[in-house]
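**Student:** What follows is a set of structures for review.
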Structure 1
Amino acid sequence: MQTKLGRKFWISMLIFGLMGQVAWVVENMYFNVFIYKMFHATAADISLMVMASAVTAALTTIIMGAVSDKVGKRKAFMSAGYIIWGISIIAFAYIRSVALTIVMDCVMTYFGSTANDAAYNAWLTDRGDSTNRGKIEGVNSMMPLVAVLVVFGGFMSFNLDEHSAWVTIYYVIGIATALIGVLGWFIIEDDPGLKKSEESMGETLAYSFRPSVAKENKTLYLTLLNFAVFGISIQIFMPYLIIYYEKTLGLTNYVMIFAPAILLAAVATVFYGRLYDSRGFMKSILPVAAMLLVGYTILYFTQAHAALQAFIGSLIAMTGYLAGMSIFGAMIRDNIPEGRAGQFQGVRIIGQVFVPGLIGPAVSAWLLRNADVIVNSDGTESFLPGKVIWSASAAVIVILVAVLMLTMRERKEN
């Protein structure tokens, strides 16, 4: 019988989940556009920013997830974290260089990872159980693409070639994020069973990295390995996605193409998440790999200005991406030992963000090192991402399927 969750839980989850993802979308998809348009950043600049942010996110989540376990609190870290996170976003309105953007991105990531990656994700794990995990993850993993839809819709009214537009954007997103943090003090409820960890801070930090713990929780660590391979595929193309649509394919109205694809993918994922509850991990993750391969293939062969083909490829690929996040998220939460959700957010973020955030952008930067260039109106040059990002992403998904098959026996034994 499925454990019921109250209305306040779902409201809190939707508000914090969506606003957190809106802030991450601005960072993950539009900071790249910001430094590309404002400072004519290279592929190496963009890759460096993504990698620096990934390292910061991983270290922050390892430490702050353990701290939240140690003090037995999630609400305080979520609410205060969102407030400071919002303030740090506003600071980007005053940045005037690539180097400073990268530094400030790491600062912002520290507060965002504390509030969202560490505290919010631990809170979700605390509140769910094996009877409702797929449902929770189906809704939660829908948030990234719904956030993309919200951001795309909001950004349509701005000329992103103008610095004043970015100033307005950073103020709006920053203030909204901070206000959600204030609201959190009144609506978030920590799990009644959450207790302070009796271990020392050092033991708390080191717990999930002990070989004995990995051996005892082999299924969890194998799933994180699979998740890392999945994430590498996504991070090869994701930092360049908007630039690819707008500049390489010449789809200046990319929002009108991508937004409907995101909306349909998000709706499909709500229902797809339930497949995990009824059919299990392998029978729900392999179709995800198939969707990504089909979507990547269509996008690889999409020609300039081919809006319909871009829409179909985006719809299939984004459905695969979102469904994959849902299935992996549910599998990970189901295998985190009870009472230790915060301590395991560090290893989760290593699989979800750190490894993909280092390897994926490094691969794409190398692939795009000799990319075609265009001359801007001011005489400067900017690179054009090529379709090789799709073939490389597809190759990694083939590797993912092989890894899934190789680790299937170990999961069954555990």
Structure 2
Amino acid sequence: MSNSNLSVLGETTRLVPANTSAVFEIITSTNVAPDDLMVHVIAPSKRSVPARVLPGNRTGVQSVEFVPTEVGTHIIEVTVNGEKLPSGPLIAKVYDAGLIQVADVSGGVVGQPVQFRVDASQAGEGQLEISINEGEVPNHVQVVGGGRCLVSFTPEQAKPHLIDIKFNGETVRGCPFVCSVADTSRVTLSLSHLELIPVNQPSSFHMGVAGGGAAELAVAVRGPVGELPVKVTGDIHSGFTAEFTPTQVGAHQISVDYNGRPVQGTPFIAKAFDSNKVTVGTVARGTVGRPVTFSVDASEAGEGNLEITISARGLNIPTQVHPQGNARFAVSFVPAEACDHVVNVAFNKKPVVGCPLIVSVGGGGNGPSVTLPGPGPVHRPSTLLINHPGRLEDIEVNVEGHRRLLF
């Protein structure tokens, strides 16, 4: 202390809760009465805070008491007959645990980090203590500045986790906060077959829950124009089947929640298509050796795979497909025989309306004709095109070579 007749008992700087009595004990000489002490308390807003001096619990000790209402540093000047405390003014750092805000406490999933926010920016100076399940679950505090922090922990068990927060030893209002934890790994889904689904036909998937016991499964399907009805059947032992029927082309978001938490792999995007909206343009009668062209328009059918095959006498023939943009295509082939050609178009393995198309192909003239490609390189296959309305067995081909020597 000091050799002066005036000193303070205990720390001169203290943490003091708001709206409760703050007491500093002053040691004086035995002949000093409480009325001899002059006390002046200044709040952070520079206003004066009423204070009083009471007899202490022993001789020569006087108690200075006041009730702070503002958060922040309060300065207490104490004098006796003009003599100040040798250690300088007393400092009360006022805090208010009731001003701490806790946000984003929601449910969690076993094995996945859970985060919530604590805002002590308005609570004053002090020490924050956070425990999960009475300290059984470790937590990590990341200070983000300005008295705010981000708290995270990773639950290992599917049970409620209790979050307790104290500020300068005082329990924060609302504690304990409850974080419900679910083990979504218990739920297995089969969704891969729903990547492409036809409209106006039921689509379904299976959900299994391992271990039995209580389970709350929530299934939702949102299409391009809103929620779709979903029918869920089954039980906890055999599993559940969810069924829905898309009516619009486009993306459908499938969400599955287990005890309020998203199951791994969801939301899942299923793409609905409509093969009936694929149109095939008019195909004119063909002539042997001349290209036959037609159009295919899948712009309104959704996402998927377009398959186009053309066959003659049961055998596929070469086909050229030329993209025109926006899922529109120009298709061409060159018939080699004067016979019916069959055009098949499928979208995501679903036949397109009107297929198969039968294209009549006639000969190029009144009699047989031969088209030669012209000179070609040696040791390479060469071809010729024979237009003949008769049978293949009626055609005989002889190729004679001509050797020319130069000296």
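**Student:** Among 1, 2, considering only FRET efficiency 1/(1 + (r/R0)^6) of positions 162 and 322 (r between Cβ atoms, R0 = 25 Å, to 0.05), which has the greatest calculated value?
**Tutor:** Max of FRET efficiency 1/(1 + (r/R0)^6) of positions 162 and 322 (r between Cβ atoms, R0 = 25 Å, to 0.05): 1.
**Student:** Right, something else. Among the shown structures 1, 2, from which was the value -0.22, -0.30 of log10 I(q)/I(0) by the Debye sum over Cα atoms at q = 0.06, 0.07 Å⁻¹ calculated?
**Tutor:** Corresponding structure: 1.
**Student:** For which of 1, 2 does helix-only ellipticity at 222 nm (-39500 (n - 2.57) for each DSSP H run of 4 or more, over all residues; to 500), calculated from the coordinates, equal 0?
**Tutor:** 2
**Student:** Compare Kirkwood radius over Cα pairs in Å, for residues 42-185 alone across structures 1, 2 and report the one with the greatest value.
**Tutor:** 2
**Student:** Identify the structure, out of 1, 2, from whose coordinates FRET efficiency 1/(1 + (r/R0)^6) of positions 274 and 354 (r between Cβ atoms, R0 = 30 Å, to 0.05) was calculated to give 0.50.
**Tutor:** 1
**Student:** For relative contact order in percent (Cα under 8 Å, 6 or more apart), which of 1, 2 scores largest?
**Tutor:** 1
**Student:** Related question: Given structures 1, 2, which gives the highest value for distance in nm of label points 7 Å out along Cα→Cβ at positions 90 and 346?
**Tutor:** Biggest value here belongs to 2.
Coordinate-derived values only; no laboratory data. Because the structure is a prediction, the values reported are computed rather than measured. Cβ atoms are built from the backbone, for glycine too; each structure is taken alone.
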